[in-house]
Structure P
């Protein structure tokens, strides 16, 4: 399905399943199909309404070439418009990598039931050095616009997330794991939960369902806004 969003950019989304809503947000170089390829859509739709979308600049969504179209306001507007279209104003947000960062920012500004952030951390992420390194590695006009758009992004801190929060990464997720260890006290003091899974790298935060499911499933069950009789402890 497609809708027109911020600055008239078309945004693609998919909705399947039934029950409490979960919105899935992918990483910088992916699209909504990463959640299908890793079998999470098949797993979640047994108990949830699963909404996955292509972040602007990715997949079937529009790909403008101006950095002004990749602000936080633009991304959050896209999410809000998709949720309005799906009549699900307060879902559980689950983002991975860039999608996790966007999920945290959306949860800071808008009402959600809970937030799962995989493979990201709080505070400054998109530094000048980060952006310049990215720009040096690509000549693609769209990718460069997306990277330059990050220059205007503010930061988000654990205390700014007021709804239930699960943050997870893996011990092999390099800088993300390093930063989250430093932020552990701030996350937990703010009521959030941090888990660093043994021997998982950035991609395996999605692909290794055997390791991730025992962590996220209790969180989803506990924070589902609507009790679902199909959502059993055995799942």
Structure Q
């Protein structure tokens, strides 16, 4: 199997080529507008592209998915809630299977970061997790609707962490990790597993009073925070949105 990653220099968002083998068939996953190296690799390896797959509709992942679909003359598939993305021509939902040469790519619904979010499980060994789960951190939930945080916890703990420990995870930003590594070391998951305790520090988030449950790392070297607002709502937000009360 071939899984090649192209990282946008500014957004740090990833686009992927997933193929069965040189001279075989493959798919392109997401587009950030700077994936020319992946397109060159398609030609160099002699791969026939059969689909363009979209994990979710956020701008840094769909810059030119329509252009890629038209370039290769293939369908562009996304969650039904992401049909407004320019160039999307078909749908893919939880449990759907995309066959590509010798590969089987199964869509896994992983809402929380946004309602249309999908992960893509390839041959049961590798999972493209997009903006749900990263190495050492998780995706934010402020844009995930009323159930964003609850959905995110379910997507991570009941979907992704239910995969075999050796499953390789390929996030939507920065480098790869494994289920086992995130289960054991990811600070958000450690609290959800009951290994570590929740924090109790007071803070404000965009001026709203809250409790800082966890001030953890983010993929870009900054911070991601899990907060609980005084009305009982939980959210995962960028660390820059948190003002810690001294």
Structure R
């Protein structure tokens, strides 16, 4: 077996990023340590959660779960230096790719005006083989990629262009975290512990995974070490990069 393909370092010549993901905890399963790196460099990162993850805890009614998971996400974001956390309240587990979702996300992008948009892996699997991805992740990522282009076109969703809102074509790249097709990455050796603490902030959710014995550190190391090897560092975070406005 040959050596894994090296990861190309991500560009870090930007100031403002927006992360759009399906659920509370999606960013913490691998990308939060990268967010901690960027906020510690003085960059601004905002979070937009399409759902509140209310269907994610089997033994807890959705309305109670919604409140708890939003609280945990805000605490988790604070650990990595993110102050702006927005919940759109779409139904957990029932996201549908299509015009309605594109419209919603395009509106968020137009308001936040980011240079970089981060989203979750939206490939069919996590490993390129058999570890199936979840439907909300797929819908979210695909719609986000399309919404970035929609946001720059004043003739798409023109009803949003009121009260000072303008088209936004300033997104340079979309980064899908933990994609099996990732070819870019960032060194998170110095911020791995903050990423771990950010994941652990989702205590109620993690306690309900499997038999309750989920080991957050072991899981994140299982992602970060291989990515780090491909970068030539101890710990890394891997992303699939989609460039916009390619000539």
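Every read-out reported here was derived from the displayed coordinates using simple, explicitly stated rules and does not represent laboratory data. Just so it is clear, the structure is predicted and the values come from calculations on it, not from any experiment. Cβ atoms are built from the backbone, for glycine too; each structure is taken alone.
Couple of notes before you dig in:
- Relative contact order in percent (Cα under 8 Å, 6 or more apart) from the coordinates reads 27; which among P, Q, R: R
- Structure responsible for 2.7, with distance in nm of label points 7 Å out along Cα→Cβ at positions 166 and 182 calculated and labels P, Q, R on offer: P
- Origin of the value 17.3, 58, where Rg and Dmax of the Cα atoms in Å was derived from one of P, Q, R: R
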